[in-house]
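Peer 1: Multiple structures are listed underneath, in structure tokens.
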Structure I
Amino acid sequence: MKLYLALILLLPLSGGLFNALLGRFLPRRVGEVIACGVIWGAFACSVLAFLQFTAPVRIEYASWLTDFDFKAPIALYLDQLSLSLILMITFVCALIHLHSVGYMKDDPSYARYFALLNIFVFAMLMLVLAENLPLLYLGWEGVGFCSYALIGFWYTEEKNATAGRKAFIVTRIGDTALGIAMVWMFKLFGTVSISELNGMGSLVPAVIITALGILLLIGATGKSAQLPLSVWLPDAMAGPTPVSAQIHAATMVTAGVYLLARMYPLIGASPVTQAVIAITGGVTAFYAATCACSQRDLKRILAYSTISQIGYMVLGVGAGALTASTFHLLTHAFFKSLLFLSAGCIITALHHQQDIFRMGGLKKQLPSVYWPFLAGALCLSGFPGSGGFFSKDAILGAVFDRGGPLYGSLYALGLLTALLTAFYTFRMLFVVFHGEASTPGIHQSVSKVAPVMTVTLIPLALIALFGGILNLPEYFGSRGFLAVFLGTQPGFVPASHSSSATEISLQIIAATVSLLGLGLAWSRYSGRRRAESLRQEEAGRPLSGLLLNGWYLDRLYHVLFISPFVWVSRFLWKGIDEAVIDGTLNGLARATLRLGGLPASWSTGRVATSLVALAGGVAAVLGYMAWLLA
């Protein structure tokens, strides 16, 4: 096991370093084979670790940070939660790397791309396997750096570089909160070991646990793009599409959910923290779903859908349904990577056209993309029987079981979000693939998609559609595999569960909502109403500006934070630095110059003037001596 865990981390790291140092000097195919091979190797080691796993294991490799009573060794911790995630991360990322070979075939910076993509996987695996908070924080910052570099990968265009900087700066807010919580926990408990911290919640007052939980939640909102720090993710679409798949499906945005789930035995003891987490997730899910309903950019629709689906996971954590949240995290990784990689195929075929209003009728042109995309759309919309249906409704069922006005309201909000999700998902599907082409001649300009790009869609489609098998409801006759596998984890022990009749009723309601959203999209974007609906949306509808611009959160933050910062900076620059500091120094310099010029004005070059000055000086000296002798 020790060897497997080491290789899971070292293989992606070595692949990244190889391409960073040598990739541009070697044939392109060598770099691609190395980049893909190390991730498939990490996946093979993850499978071997799964086969050998019997109980949670802590493995210490070396000393790292040691100072008096502070100790943070390089130690990895493999339990059911981390094992589930490393299997998902390595498998999904391996397919994304393979897809990237076709997507980036004409890009000259392929070595830099694959180096960053490999290191991205290493950082996420480090975050998941870390046994202590400093090591987790190392992976946490690693995924932040790699996302910054990959979002702004095509940095010669200013908007891409700006999007990378925006992601870096916004997520730093959450990282600061996590850093404060980490230092505070060490001062309180004298340890940074995650497993030890999770057992010490009873040692401090509840108000401190609440404060720690809020700090960790702020950290999670940054990385997982939840309100109010969600504004960076839609702009992160500036990077290559496989990067978007990796960020949204298997790595960065799931880090916040993992952090909350991992630290839940500590922070879950506070009902206030639970409520705040649940409210954050529920409101974010609804907010992002409304925004997705009006987007025209294919990747931005998927970006807002990610924010919304992560909101469901955070809502589940707040309701104490950690197994349901993990279940949805896993199924979401499969169907969201499927949707993004399918979008990459569409964008490549249409010569980087991303406006869905300029598409249409692509079902016949791209059948190898349409059917996998349909599978992903069914899962995202929660279509009955799909993997996304079972995982999302497990969260909604857990929220319903909590009861009370708060969780009852969040359940209703979750259902409304599910309706919007089904609507915008099939709006996207019908506009892109069905009907007539919106742009004349688009069918003649469709390029052939590389087979290496489409072949990666098939396993993702199958796993996404049948992913519900991982954790089927109990009314099927037994507890789901994931519920049994994670059931012994601290914090994952299921609370009181509703009856099978109630669970079936809730799923019938959820299925009805999903089908209703599908029907609304069908009635609006198919047949003769399609063209009229698109014309109305292009002309602008009430609230369309609000939703297209993400409820104007960027503008709000500009007014609340950026404009005052710019005003204060300009005042300090013009009013203090230039007017006071520079003005004072320049004034002293001018005064010194003028004083120095006075003696110089006496130098006329005339003998008479010099004799008068000499006589005056002699008279002054004689007068001074006479005064001394008197």
Structure II
Amino acid sequence: MSFSKLSQDQIELLQQRGCRAEDWGTVYCSDPDSLKYIRGVRFSGTVCFGKFSEVFILPGGVKKHSGLRDCTLHNVTVGDESLVENVTNYIANYDIGNHTYIENVDLIVNEGPSAFGNGVEVSVLNETGGREVKIYDRLSAQIAYVLAMYRHRPALIGRLNSMIDEYAAAQTSERGRIGDYVSIRNTRHINGVRIGDHAVISGTSRLRNGTVHSNAYAPVTIAHGVIADDFIICSGSHVADNTTIERCFIGQACRLGHGYSASDSLFFSNCQGENGEACAIFAGPFTVTHHKSTLLIAGMFSFMNAGSGSNQSNHMYKLGPIHQGILERGAKTASDSYILWPSRVGAFSLVMGRHVTHSDTSHLPFSYLIEQQNTTYLVPGVNLRSVGTVRDAQKWPKRDGRKDPDRLDCINYNLLSPYTIQKMFKGIKLLNNLLYSSGELSDIYSYHSTKIRNSSLRNGIKYYHTAITKFLGNSMIKRLENLPAGASDAEIRETLKPTCPIGTGPWADLGGLIAPRDAISNLVDRVEKGNVSLPELFDAFRNLHAQYYDAEWTWAYDKYAEFFGYPLETITAEQVVDIVERWKDAVIGLDKELYEDARKEFNLASMTGFGADGDKSIKERDFSEVRGDFESNSFVTAVLEHIKAKEALGNNLIERLRRIS
């Protein structure tokens, strides 16, 4: 876009239309015909504006022509076909894009050099400091995890912080930017904020020192009453309804509203926060809290749903709020639950009641933690048979709201993975050791400040055996799905050989990315030595994510000898058949337990509250009309179809293998 100085006739035309300038020699336009759409403007500093020939059609059919009306502009550039109207104070030091609509605002200003929220330190997990994460507009959950949790490697943290500082310096400017097709209406103060294309900002109270990383694929909406200081808001997110955020990173496709309050917190993809409060939390993907009385503080979460009244304490009134806790992926809290940090809850576990004994159940995933008379009782593995757990696993991929093709976070949705299965192997060993050390006839066993009943312990071993069988069977069947007809034992062994160099050893969950610890360690070693840039680190995590299934098989390969007694280096078709038969029993048995768990939602007790003015028959009819029939329920039919499909899959492979053998 080229601009030219105004002629004397053009200056006089603007003066006749109520415009004033400190120096008309610093006012430039690109289309003299557009001057008729400028009225009541005060120009100062250097001001450039483009062509105004189009009309905005507002909701309800109201039309407004592009142009400049009733505003003060200081050192501002306005692009083609934009509208700036009714600015109470002024707009200063901003570049405004094309087709952008700004109306009824108080102040938009950039004061001095600004990095627009890039480089702001967020005191996550520990309010008193020590785990600060410097945010920037391309921060991923994985990079944030390393920054927060790898403090045992100060050289690595120093290198990462240095790279983020360099990035923030590159974003620093004396001028703010408002992108193309942006709408800003009825908003009070915007100070030092970079606003991306297609953003919608309406009725906002204050935005200060931040980036709204919006784009055409995934616009950002910031609506009524929002106050945001020192922030990054990523593409596709929606922040509204008197939400207050301070020193926060809001990842892609997040939703915060209904008066939510958050400080020093990180929210990654698809998080939702309503009504409650967050302080110093690391909210990995799909962390959800909806209730007014819920406080999440100093914790790490992901795939988590917080029940109403869920609270934690990080302060024991000694050295200050220095404690932290972890709810591993998929953990949930029931209504009125409470945890006194420090504590760690295993993956896909459910917390009910008040827990003050600092337990660690990370090696016992899929469990219940239940409080009875101020004691934490642990029920290992029982969540594997819960219909709610499976329903959660099915809904997360469907609820991924990211429309931006440039996805920042790597998200693995698998319930069963090397990360959870390795814990089950340890869990079985741990529970068997408790049986041995405390006696098989004991009623209660003690573990990490929790109590386990005898029946719960034995059932836990059974559930973990079933889940491991299911996982290893799934992996083997997937590996052999393209085995040619008539293949020999040698060809089976060749097909089963791992092809991925990474995967052996322990695995970790880095804010949604499930990957081998060795591969992560090698990567951060290279970062520490200065051999990896920030974009390269971002891409390296993506590559690890893409390699998941190949690396998963590398990990699983050695487990068949340990679990089934069949080393894959010498396995035969007959032994594979045995594994598949066991897999069939495990999958079908677990599905039948899910089926029975779902049936509980349709029994007579669940009908309480239905048929308010009738007898039992009306109650059942009312229930049926509202909830439907058990056998036709979508989840129930899916379970039945899953049983049929898995049985057919197993039988097909068994038939092929028996022909081979």
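None of the figures in this text is laboratory data; all of them are computed from the coordinates on show. The shown structure was predicted, so the numbers you read here are calculated from the model rather than taken from an experiment. Cβ atoms are built from the backbone, for glycine too; each structure is taken alone.
Peer 1: Figure out for me which of the structures I, II the number 16.6 belongs to, where mean count of other Cβ atoms within 10 Å over residues 162-169 was derived from the coordinates.
Peer 2: Matching structure: II.
Peer 1: On to the next question. Can you tell which of I, II yields 6.3 when distance in nm of label points 7 Å out along Cα→Cβ at positions 58 and 498 is derived from it?
Peer 2: II
Peer 1: Comparing mean count of other Cβ atoms within 10 Å over residues 346-353 across structures I, II, which is largest?
Peer 2: Details: I: 17.5; II: 23.8.
Comparing I, II, the top value of mean count of other Cβ atoms within 10 Å over residues 346-353 belongs to II.
Peer 1: Using relative contact order in percent (Cα under 8 Å, 6 or more apart) for the comparison, can you identify which of I, II gives the largest number?
Peer 2: I
Peer 1: For which of I, II does helix-only ellipticity at 222 nm (-39500 (n - 2.57) for each DSSP H run of 4 or more, over all residues; to 500), calculated from the coordinates, equal -10500?
Peer 2: Traced to structure II.
Peer 1: From I, II, which structure was distance in nm of label points 7 Å out along Cα→Cβ at positions 138 and 170 = 0.6 calculated on?
Peer 2: II
Peer 1: If FRET efficiency 1/(1 + (r/R0)^6) of positions 266 and 338 (r between Cβ atoms, R0 = 30 Å, to 0.05) is computed to be 0.30, which of I, II is the source?
Peer 2: Answer for the origin of the read-out: I.
Peer 1: Taking mean projected area of the Cα convex hull in nm², for residues 418-585 alone for each of I, II, which is largest? Don't jump to the answer; show the numbers that get you there.
Peer 2: Numbers: I: 21.3; II: 12.9.
Structure I comes out on top.
Peer 1: Matching task: 31.2, 124 is the computed value of Rg and Dmax of the Cα atoms in Å. Pick the structure from I, II.
Peer 2: I
Peer 1: Taking mean count of other Cβ atoms within 10 Å over residues 194-201 from the coordinates of each of I, II, which one would give 23.9?
Peer 2: II
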